[in-house]
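Each structure below is given as structure tokens.
Every read-out reported here was derived from the displayed coordinates using simple, explicitly stated rules and does not represent laboratory data. Everything quoted here is computed from the prediction, not taken from an experiment. Cβ atoms are built from the backbone, for glycine too; each structure is taken alone.
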Structure P
Amino acid sequence: MNQPLLEQSLGELACDIPGATRIFHTFKLDFCCGGHQSLREAALTNDLDPMLIADALHALQNNGETRHDWRNEAPERLIAHLLARYHARHREQLPELIRLARRVEQVHGTRSSCPIGLTDLLTDLYQELEGHMLKEEQVLFPMLQRGIGLQAAPPIQVLRFEHDQHGQSLKKVLALTHDITPPADACNTWRALYRGLQEFRDDLMQHIHLENNVLFVNALAPGH
């Protein structure tokens, strides 16, 4: 009954089914950088049961939940959303996360559970992400707003590659933080750091998903 879902890409499912990204987070499936993979392929690659995930997605289809579908919006509206919801937010999130990570490493650095190296990792990610967002703001977004999407193929290729790099950085964050799980006796600063990291991870994955699977796909579609 849920066979068709198995052959759809993670990116398509994330667009089609409100709440699908929550399922993908639960099963640790990469719907942003890995959004081109079919559900079957992604599940089997991660030693998961494809039908179990398809059943969960099918249940979501029938619960009546709705969510804004950006695929049919003008690129100007999606770009405005990306700038306000994600670009501006990441510039708020990362400096605070770096400050908290530095504090945790300074105070708890002798503990085996301390995420040693997280401050440097987040600092590098912030620099990479800032350069990436500036390329979008100064080069790609103006091209798309002028309606010359097909000419944007070269910068889009570069930006997709950088998205993959951001995805690798997120994997390193997860590895350092035991999947962003604080120890049972973690102090308030440590818990605040991990709450912020979880929010940042979810935001960045949704940000990359909207660009890779909606904005870029629409820009390169014939007739755009």
Structure Q
Amino acid sequence: MNPVRPRTALVTGANRGIGLETCRQLDRAGLDVVLGARDLTRGTAAAKALSGARTRAVELDVTDADSVRRCAQRLTSDGVEVDVLVNNAGIYPTTGFFSLDEKTLREALDVHLMGAFHLCQAFVPAMVRRGFGRVVNVSSGGGALTDSVPSPAAYGISKAALNALTLVVAAAVPDTVKVNAVCPGWVRTDMGGSAAPTSVEDGADTVAWLARLPDSGPTGGFFRNRRRIDW
């Protein structure tokens, strides 16, 4: 009888912050982890710093569709099947709406929306064929329509778009593939700053939980602290 292979998770923007901590928690939970980083040198150093032996780094720029395709091709060539996709890569432009230029808005959309779009198209079809998959889109309450999409403008708009993508992808796949979004809260990372009230461990907890949902778990939801919140 063939041994059951460990599940494999691909985490984007993972050489630091919530992404790196998500890799750590998934590694500890027994998953093989692919740490995606725009700078492969930094990604490789981050992967080596993790205590587990099941993490590898790959070069991945989510704003570049060709980079996403190359990553998918490289993993396929190496016999790696991605069971869990964590779209974590993010930026935090703080410009107010009337000072916001098109370049800044497009950059936020490229990272938060189009990056997740290309990655879902690259990896989710195989999840559907295999009958198992988990997609976690790291979003924010800053993109919640029920909170009137708070500023900063480009950040809120792009995260609201990511939330919409979450619902669209969830509706396009069977329940064997769970697709959810998560608000990790205001987390003490390079992006969140030292004044943030949430530790990186707690910020990554719901991300890692959604990545490991059982077959009976939810799909098409938005979560904070392992509880569903309004869109």
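Quick check: 1.8 is what I get for distance in nm of label points 7 Å out along Cα→Cβ at positions 84 and 116, calculated from one of P, Q. Which structure matches?
Going through each structure in turn, the value belongs to Q.
helix-only ellipticity at 222 nm (-39500 (n - 2.57) for each DSSP H run of 4 or more, over all residues; to 500) computed as -12500: which structure among P, Q?
Details: P: -19500; Q: -12500.
Clearly, the read-out refers to Q.
Using the calculated result 0.65 for FRET efficiency 1/(1 + (r/R0)^6) of positions 4 and 20 (r between Cβ atoms, R0 = 30 Å, to 0.05), pick out the matching structure from P, Q. Working shown, then result.
On the way: P: 1.00; Q: 0.65.
Going label by label, the one that fits is Q.
Given that semi-axes √(5λ) of the Cα gyration tensor in Å, derived from a single structure, equals 26, 19, 18, which label among P, Q identifies that structure?
Answer for the origin of the read-out: Q.
Which structure, out of P, Q, was relative contact order in percent (Cα under 8 Å, 6 or more apart) calculated from, if the result is 18?
Q
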